Structure 1
Amino acid sequence: MKRYQSLGELPLGGGRRVVAIGTFDGVHIGHQAIISRAIERARDRGLESMVLTFEPNPLSVLKPELAPAVLTEPAFKAQLIGALGADARLVVAFTPAFSRIRADRFAEMLCSAPLNAESIVVGANFRFGQGGTGTVSYLQGLGRAKGLIVESPETVVSGDGKPVSSTRVRRMVAQGQVGEVIALLGRPHSVEGTVVPGEQRGREMGLPTANVAVAPQIALPGRGVYAGQVVLAGGRHSAAINVGFSPTFTEGQAPTLRLEAFLLDYAGDDLYGQRIRVEFLQRLRDERRFPSAAELVAQVEEDIMRTREVIAG
């Protein structure tokens, strides 16, 4: 998949394209339907398929106080989009200046070089142009005058009949519903971070954990203990994962949210400084304070056993 970081990187002499447009944070099954439809149409027409995304999330620029937690960082989003089979991905920097482009000017940009869209595919709630005045129906009207075909597939719903959206996925992740969110994403929710030195308490108890530093804007699951996997350069490893404040050892201290993963059956080198991906499969229990380290160890051993059962299932 070709990757472009701005419109200026696109070749001026490029042919026409079918373009899927959206922020696509999470690349959930609704996003996948939009992108897959663009890929399908492009193949039918013998054209290049392109996914146009915005970074950062437009809401973080328009209303920073309402900036949503990030489900997929740009590199992982690109990986997921590439796996769907798109020919190219274009990232448009969403800036205050970009937000002031008029809706008609944005439509003109889609049709003109260097983008040269033959058709576009967007979600039903797609908004564009200054103040979000542009709608799908408005774009379809403009498109007819310019020879631009605008498609908007039906909104994808989950098994309970509710629409699949990034907002819904974020809410479920924040509530710790990581098992339930797999059906909406088509994969486990995951976060990426760097392994950093901790306070070595786990090592002292015979249960060394990887302390993962995650950017503050990333969507971490709510406090609790989870069964999951850790993705390293050499493959996946089952892991019992804690998201929380380690209350057994930090009572009375200023709370600092931590992500710690105990890798089952891992006998490799220290992971300090490595970027790893942590995948959440199922919530096991709430985080709680134990009267002693021994009781904590006993509970963690039970968590490890349940993690094995989850992975085996």
Structure 2
Amino acid sequence: MSGAGKGTPGVPDAPRWTDGAAWIDGRYCPIADARISVLDLGVTRSDCTYDVVHVWQGRFYRLDDHLDRFAASMARLRLDPGHDRAGIEALVHGCVRHAGLRDAYVSMTCTRGRMSPGSRDLRTARSMFYCYAVPFIWISRPDQQETGASMRVSQVTRIPPQSVDPTVKNYHWLDLDLALLDAYDHDADLVVLRDLSGAIAEGPGYNVFAHLDGRWLTPGSGTLAGITRRSLIELARGAGQPVDEGRLTAEDLLRADEVLVTSTAGGIMPVTLIDGKPVGPGAPGPLTRQLRELYWASHQDPRYSTPVRYHEPG
């Protein structure tokens, strides 16, 4: 890479693979060349875990928290990535560096790998680790966030936590995908699923918050503990906006004065229409707008953000 180790801090060297870069099988490559075996248990059984962190204006956001969650998920599933924490951190920096991206969606995955030929014994499998960086991905685009997204409350029930632990980030998405396809059929941008009790759980890659009765309410269990969810709770409480974690219902969503979703893929995103009915006045509310501003401003706070190492040492 030209100028490696000599460039301006925070400014990428001449990018090599602007569509995205991956690290897999011991090397960096263009994202289009990244391959995984059809026999990998991550493919055949969704036997894997992953985590996603984003880069905004040349800085990772809450990278330590994502690495902590990824490590906990791998430990829970008994997966060994073959790299220590510092090694994984160096590799995700390397993916962003090779792509030369200032705003990026950065994913890291550990699968069960492949079992020995002719065997069905999981103990013979050796874990597979890979990671990649691609241009930033938005669940709700910035222009859409100005007016707010529409949401459908799905009739599809979320996989119960007794079957698949939602706090371990996973690729068991068939319930989420089918619900989202149905939402598209009803002209909705987003979807949220309910649990077996009928309470609101989560959407495909995002947590849900409703503001009602003078405080924000978000599901307290049965969902992934999102890092952006954590940011919103911290920022809201710091701004004097109370937050409760507990049981949230579809009826709560319909009577809320503000509703939003949170995700690494887009941040804090307002919802202004649910099942065809407006949320509050049908426009993003002042509390949501304040939290969005605080959230993006926190990306420059060194307590939460880490500069990308765009230049190789040496």
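Annotations for the structure displayed:
- Test item: mean count of other Cβ atoms within 10 Å over residues 93-100 calculated as 23.6, pick one of 1, 2: 2
- With FRET efficiency 1/(1 + (r/R0)^6) of positions 101 and 301 (r between Cβ atoms, R0 = 41 Å, to 0.05) computed over the structures 1, 2, the top value is the one for 2, the highest of the group.
- Structures 1, 2 were shown, and Cα extents along the principal axes in Å at 73, 39, 37 was computed from 1.
- Of structures 1, 2, the largest value of FRET efficiency 1/(1 + (r/R0)^6) of positions 125 and 221 (r between Cβ atoms, R0 = 25 Å, to 0.05) belongs to 1.
- Among 1, 2, structure where Kirkwood radius over Cα pairs in Å, for residues 157-284 alone as derived comes to 14.8: 2
- Structure responsible for 16, with relative contact order in percent (Cα under 8 Å, 6 or more apart) calculated and labels 1, 2 on offer: 1
- Here helix-only ellipticity at 222 nm (-39500 (n - 2.57) for each DSSP H run of 4 or more, over all residues; to 500) was derived from just one of the structures 1, 2, and that gives -7500; the source is 2.
FYI, it's all coordinate maths here, none of it is from the lab. Values in this document were obtained by computation on a predicted structure and should not be read as measured data. Cβ atoms are built from the backbone, for glycine too; each structure is taken alone.
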